[in-house]
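The numbers here are math on the coordinates, done by the rules we state, and not lab data. Computed from a predicted model, the values in this text were never measured in an experiment.
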Structure I
Amino acid sequence: MKTAISLPDKLYQEAERTAQSMGLPRSQLFAKALEEFIEHHKRENVTEKLNQVYSKISENYNDNIGIETLRELTKNDSW
């Protein structure tokens, strides 16, 4: 699907250089960048929802492991 977007000149020039250095058409670079951006935000949403669940668990149960401990234990996990 074709679409038109407006970009700041500096961003457009950087995208042009990046596409050339990667040997990609500019439109393919934009599609790939958008796809990665969307996937990144999907992972953030999963983390946010898990944090909400763990927060409720922590509020409902008086145990030794709280939400901050869970966050510390999972900080290097990739979702």
Structure II
Amino acid sequence: MELTLNIGFGELVGFLNRLPANQIEKIKHEFPEHYIAEKAKAEISSFQKFILDGPVMSDEQYANYNRQREHTIAWRID
């Protein structure tokens, strides 16, 4: 038998706040620090995905960019 609940984060926090202290302590032990850190590391935010999916310069484009940058810096100094 499987039960699926669709509740929001606020409702979940409300339920947890109503639990006795010993049950809250049991829940805390179910999710050790390293588990939370690993799970957070594995999840990518929409902004991170946007950045990772962005355009990337080729080596030739990067070399050209650096040459143009050097010329611009030299022009500004003169």
Structure III
Amino acid sequence: MELTIDIQYEQIIDLIKQLPQNKITQLSNFLADKSIAHKKTASKNDDLQALLLKGPTMSNEQYDIFLQNRKMFNQWRVN
């Protein structure tokens, strides 16, 4: 069972202000942990993206040779 509630940002802030101090601290720690986890994931994605962008690429001539080879292999598999 899933329950979704449409609450505006300002309403969330008002609800947080009503919490006791220990719960606000607990929420703050939880959000900090989530933020750190998100940054680590984002950092890994950025590292992978940078690696892929720095990787080798085919020249137009190499790509044409690749297409010719693929066409030959496809013909060879059919026959």
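Side notes on the structure shown:
- Each of I, II, III could give semi-axes √(5λ) of the Cα gyration tensor in Å, but the derived value 55, 19, 11 comes from III.
- Among I, II, III, structure where helix-only ellipticity at 222 nm (-39500 (n - 2.57) for each DSSP H run of 4 or more, over all residues; to 500) as derived comes to -21500: II
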